[in-house]
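What follows is a group of structures, each given as structure tokens.
Here, each number is a calculation from the coordinates, and none is a lab measurement. These numbers come from a predicted model, not from an experiment. Cβ atoms are built from the backbone, for glycine too; each structure is taken alone.
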Structure I
Amino acid sequence: MPEFPGSISSKLPKIGISIFSQMSNLANEYQAINLSQGFPNFNCDEELVALVNQNMKKGFNQYAPMPGLLALREAIAEKTSELYGAHFDPETEITITAGATQAIYSIISAVVREDDEVIIFCPAYDCYQPAIELSGGKTIFVHLKFPNYNIDWEGVKKLINHRTKMIIINTPHNPSGAVLTASDMAKLEKITKNTDILILSDEVYEHILFDGEVHQSVAKYPKLAERSFIVSSFGKTYHTTGWKIGYCLAPKNLMTEFRKVHQYVVFCTNTPIQYALAEYLKNKNAYLELGAFYQKKRDKFNSLIKSSRFKVNTAKGTYFQLLDYADISKEKDVDFAIRLTKEHGIASVPVSVFYNVPIDNNTLRFCFAKDDETLEKAAEILCKI
């Protein structure tokens, strides 16, 4: 009998509060500069806010269609075609979601069954494994090769068997800032050929690449696209992470199953924001110039800490920068991150928490999606350590 009425056995016994919440809470407690959680501290475009407000005043405040506003899906289809040469039917192959995390959870819930195996790459964003486990699946972990966080595709090939249901990729990659290349995509296509393996491609930072890197969306590769769910995020693109609006692309047969879950997880997402985004997507420069915008911030941050004892593993994408502190301390990265927050007033995220086993490369992740004043204050602290 349970110890008390209503007691339960946890379905996620090893899962606690996410590291992002932990470090942000610690930053608030010690009034530290928060470069841990991945959100901008500057406002989005006033035009976008005005569009949301206008559509609220127009009365678009009730449920949107379950798959999302058709005008927005059409705008996404046009954008995807222009960028990647891929054609998705707005009616049957695009769904608007309550952010990327909801999309990822709904995808996994829709297709992963008990004892199915799902391959993910560590360090991995923390929402993948819990969703797999809640669906009864088994997570197969592949460690990216430090320090460049490359994928050993031959190693991946050896892990594939009749139970392999899905491979989850993430490019540009959080937390490392690495990006997949055309060669990576060719190898992924080769190892999944003549199999029923599905791909979940987490592409929320698709517009944030640096130094001439080109985003290798699964959408660009027809043989991969026909077996893939692609997830993206308006929050990352338009500096509106709190709005929780994203979308999923998939061929009709996969999207049909996705929507069966989506309608019961969230049904639909914020209506006036969808109307606003449908209009705002006409401003192509807002996403086409995003990489250059964040490259200036990355370069500024890295230049400001040049005299510090931290070693920079220059990010190729995302708005995160990894710093190696091995020359400063031999503490575990979790302990060092906590001490930096408490004693020096700057919060980061320890990279070891993104692994399934204890792997500590003395590396912390810092978010540089901040205004110049914040980056300057943060750099001043880091240079004194």
Structure II
Amino acid sequence: MQTLYKNFSLFDGDKPEIQKDAWFIVDSKSGEIIKLGFKDAPDVENVVDLKKKYVMPGLINSHVHLMMNPITNKLEYLSEAEVTFTALNNLKEALKAGVTYVRDCGCAFDVDIKLRRLQEEGQLGGTEIVPSGRPMCITGGHADFTEGLDGETTWGNIVDSPDEMRHAIRKEFKLGAKNIKVMATGGVMSATDQIDDVELSPEELSVAVAEAHTKHMTIAAHAEGAAGIHSAIVAGVDSIEHGCMITDEDIALLNDKNIYITPTIIASYAIATAKDGDLPDYMITKAKGFLKIFYKRMEAATKAGVKISFGTDAGTPFNRFADIPKELELLTDVGASNAEVLLSATKNSSHLLGIDDKYGSLKEGKIADFLVLDDDPLADVKAVQQIDKQVYKKGQLVK
């Protein structure tokens, strides 16, 4: 069966403009757009009139943590059942918010890989996943959290040498990871380190990049402090996650090496604005300590034209999956234009995730993942925060 969607203004996720009087036809079996045009729509039996509203691609969030509950903020002694339950709830909330694809950037028990396998088998619908499995971190570093009811494992793979890094990545590859996450520096949510701690050596990072890239996987580096950011860029990662203290020299190097940065501004914003007593003091102290510098560094990156990928670190404290569209607004606060922000969540993120052959833009031959909005998102990105927006996944209305 084919369905014609007509009478809407289109932001296609590829060009920084709104195209009026648009229509497209979706094949219900494949979920693909088989024909797209403007003005005079053809005759099709099944027609949906979108009544002059605005259509854009579904958001692609390149940095989430499906395992985390942003309200309870429980990080340790999670069972695999609890991680899976939380992940399924977060996926539902993400889809409702307009997020049709995510990259999980580190999940205990490799639950993201297991859920992705169910999606590939057709047993699980909804927001699709690019899985990373368990992240790579040093002993005592960012991701060395105790997991399991009996504390029998850790969130991350603990690697303390190039050989251990190589072995851990090969294990994730065997399980089905499509991205490798490395913890190059300390972080806000880990009690034993500071954000500028360097937590992987240049040799370990080089091995990680080589292993990932020779197996058709991307590699993302959690990197907040300047020294660790530099090492990750030099090693050749595909994206710097957070990048809080990035230097001007490394901003230029990002451009030279064509590397993405995923600011995840909302994650630091949510922790820094938390009420006293809602989180451990070390988290709030660390987040507040660099927030102003972080904003300035992101302003410098956007001014320099660095490629921005859209990610929110959803799942971290008070950073709900329902709030994901807020990141679009926060990115404009650090100098990105509305067009740059929208393209970060469509064209750029789909390219980074390696899914741009079918996702990230609305064109003939692409999957019909799209949002229907009352207002023009190119005029005001807050339009995407609309609570009652319509969300379509593979041409099917899900909300």
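Starting from the value 0.55: which structure in I, II was FRET efficiency 1/(1 + (r/R0)^6) of positions 32 and 344 (r between Cβ atoms, R0 = 25 Å, to 0.05) calculated from?
The read-out comes from structure II.
If relative contact order in percent (Cα under 8 Å, 6 or more apart) computes to 25, which of I, II did it come from?
The correct label is I.
Comparing FRET efficiency 1/(1 + (r/R0)^6) of positions 80 and 360 (r between Cβ atoms, R0 = 30 Å, to 0.05) across I, II, which is largest?
II
Using the calculated result 1.8 for distance in nm of label points 7 Å out along Cα→Cβ at positions 88 and 280, pick out the matching structure from I, II.
It must be structure I, since only it matches.
Ranked on distance in nm of label points 7 Å out along Cα→Cβ at positions 8 and 312, which label among I, II comes first with the largest value?
Top value of distance in nm of label points 7 Å out along Cα→Cβ at positions 8 and 312 goes to structure I.
Using the calculated result 19.9 for mean count of other Cβ atoms within 10 Å over residues 128-135, pick out the matching structure from I, II.
Going label by label, the one that fits is I.
Determine which structure produced the value 35 for percent of Cα pairs over 32 Å apart, calculated from the coordinates; the candidates are I, II.
Answer for the origin of the read-out: I.
Among the shown structures I, II, from which was the value -0.31, -1.11, -1.30 of log10 I(q)/I(0) by the Debye sum over Cα atoms at q = 0.08, 0.16, 0.18 Å⁻¹, for residues 40-207 alone calculated?
Label of the source structure: I.
Given a value of 4.5 for distance in nm of label points 7 Å out along Cα→Cβ at positions 16 and 192, calculated from one of I, II, which structure does it belong to?
II
Suppose distance in nm of label points 7 Å out along Cα→Cβ at positions 232 and 368 works out to 3.8; of I, II, which structure was it derived from?
It traces back to II.
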